[in-house]
Structure I
Amino acid sequence: MYDVFIGKQRSLVFPIMCNAHVAIPYSANIPDIGSAGTSDDVPYGLWAHTDSFTFETIFTPYDINGTGATGLRGRSAQQLSDFVMPQGGSGTPSEEYLGVSLRRQHEMCLFHNDKFRVTLLNSQLTQHNQPAEYKVKVYLTIGSNQDVFTTDTLITAAGSKAWTLGDNHVNYNLSGFDADGRIVYDSVASLTNAHTSGDQLTVRTSEYHGSRALTDIFFAGQKVYTRNGFTFTEIGTVKNGGITSTQVTFVDDVSAIADETELYVDTFKEPKYVENMHHLAVVFSAVNNSIKVFFNRRLVLDAKHTENTAFEFSRTDFIIGKNTTSDNNAYTDMQFMGELHEMAIQGISKKNFLSTNTLYPFFDETLLYLRFEEVDL
């Protein structure tokens, strides 16, 4: 059986450099009974749920790393400018909104309750030729004990491209093709003399880049490779401050390399994920207080909370798009930038998922369902 979807994809959009959220306020839904606090209230729905649950969402994240240094980002990044953070730098609006150093550890909050939060964590520590890539973090508080669960990097930038007519890769012997015929690496420089030992290589710009300066090609933290057929071997990582007009210094010593050897770096990386939808599910089982995270139907994390008592949602607001209804700053608010297509919480621990294109919540078990897609007529 196949699912067929037609019409334009629509969503709830949190633009780059926004200050936005959606709140489901506790006080507007649960009557205050007795004292001024919430302890004697009679909650219902999601606020009354104390058993297993499954959180699901279909979303599209934007690239918060920004366009990086001039010449060190992919060709299509500018075409995706509505979905990519501006470069940043002293005095720029994007730097004031979310500084470059903060982007490298920024979390974007998909869903927040004081006892349960789901975020996307940027796992990349450099901006050069490196769009943001995201892990999933789940904060779960049972009693007074909060455990934080973090996946491996799940949302990654595209790091290869097909050769097309007009590419500079006119010499096959120097091109960074892999065995599948895709360009994974770019030849950027060659040795001017044989390297025997030490951490410093004397190089000249590759024929592909003409008179480009080495500082426009290499950057601190960059991995450099040599090639043998379809095998590319990493020789080291460029040292901070280790680039001059003729030499590149590495963090560690580099093995012997022959004269005229071509050096390769990772080809332009692109945030292609901004053009796709992604399915995420967080499953909590009250049987043993376990947490499972599924990404695009694949189990990516299986763990257990350290607390053995029962879970319950906090009697506070549910917030989508950041972790507070206050207006502070993007970093502390964990501001989300991207698109939300659907979101649901069901009062069961699901074991499998039928689709990554749309949610199929069970009506009798649904505690929350939000569909942001519109239907084309």
Structure II
Amino acid sequence: MEHVQDPASLVAWLGFFLALIFGYVANKTSFCTMGAVSDVVNMGEWGRMRAWLLAIAIAMLGTNLLVYFGYFDIAQTYYTRGTIYWFGALVGGLLFGVGMTLAGGCGQRTLVRLGGGNLKSVVVFMFLGYSALVTMNGVLRIPLDSVLRAEVFTFHLEGMQTLPAMMGMGDAVSHLSWAVVLALIILAFVFSSKEFRENRDNVLAGIVVGLVVAAGWYVTGHLGFSENEFMERTYVGTDSKLAESMTFVGPLAYTMDLWAYWRDKHVTFGVASVFGVVTGSFICSVFNHSFRWEYFNTPQDMFRHIIGAVLMGFGGIAAMGCTIGQAVTGVSTLAISSFIVFFGIVAGAAITMKAQYYLMMRSA
């Protein structure tokens, strides 16, 4: 990176453009992880769920190919650290799943809907971002550290917490081998459906989201890598000072922080990705003539969205990610915690949807 005068700005701008592509395609194809769970639970329809799984498989392959060819050190992420907060991952995932169901979508879907003119998403954006920030640095950090991340609920490993490393195979070849095997299993399931194979939108969504996540690792993990004259390694342009890729809870918190302390902060990869998704979705909605203003129908609807946003903010920080940040980006590193969060999110969303259906039928 010696030839680049400001690598941090380059990382942020590339994050913006990657997220712009993400937002455009997510809007165009109706890619929605909450919708994927809803389709399966309520209608037995697996199309969008297969798109989500396809994104995971593509990201997994792309990420570990980068690792194999030396473009990315998989140990330099907060997903793969040797401390496993399994209880925080599970409870955080459950709360996030409940929250995204109440709020009508996860973090990335909130940004996509915002770009399409949905004013409900402005409310969700603000409450999600603020609750995430308060969980990171404020009063909600107390229950997070004292309960969800208590020592009794924590595992400490000597190495990384990835699947291969826990089997004593932490090298790049082992990671790629595991990734290939897992990805092939997922791909076999995904493309076993003729209906899915014929749905170009779902196929496009899965491929693009997966590639964007892998590209994010290249941008922050390779282009953002820096080493000074004292041989100290760091990653510029990210909030964690480690390699990062697409995620949408922490960056919403950092966006709120940036707005409040503009003179002391800088636009990072994560913050830029927030604006990139909104911009990409807006461009798509304008081109496709689908942009329209929407707002809450009732005060109860608004209250439900606020509660959902707060649960997503707290749950997303407790789980250290969301349906994209953990369930695609984190899983692409083969981190144990990411799989726990993924299943927690799906379970939380599915249980909430069943409860909503039961209450609706009971009132009817």
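We did not get these values from a lab; they are worked out from the coordinates using the rules stated. All figures in this text were calculated on a predicted structure; none of them were measured in a lab. Cβ atoms are built from the backbone, for glycine too; each structure is taken alone.
Of note:
- Highest-scoring label, criterion being distance in nm of label points 7 Å out along Cα→Cβ at positions 116 and 204, among I, II: I
- Looking across I, II, the calculation of Cα Rg over 2.2 N^0.38 Å that yields 1.17 traces back to I.
- Structures compared: I, II; top value of distance in nm of label points 7 Å out along Cα→Cβ at positions 36 and 332, i.e. the largest, recorded for I.
- Value 10.0, calculated as Kirkwood radius over Cα pairs in Å, for residues 316-355 alone, assigned to which of I, II: II
- With Rg/Rh (Cα atoms, Kirkwood Rh), for residues 108-251 alone computed over the structures I, II, the top value is the one for I, the highest of the group.
- Between structures I, II, the greatest calculated value of relative contact order in percent (Cα under 8 Å, 6 or more apart) is seen in II.
- Comparison across structures I, II (criterion: mean count of other Cβ atoms within 10 Å over residues 84-91) gives the highest value for II.
- Given -20000 for helix-only ellipticity at 222 nm (-39500 (n - 2.57) for each DSSP H run of 4 or more, over all residues; to 500), calculated: source structure among I, II: II
- Distance in nm of label points 7 Å out along Cα→Cβ at positions 156 and 212 - highest-scoring structure of I, II: II
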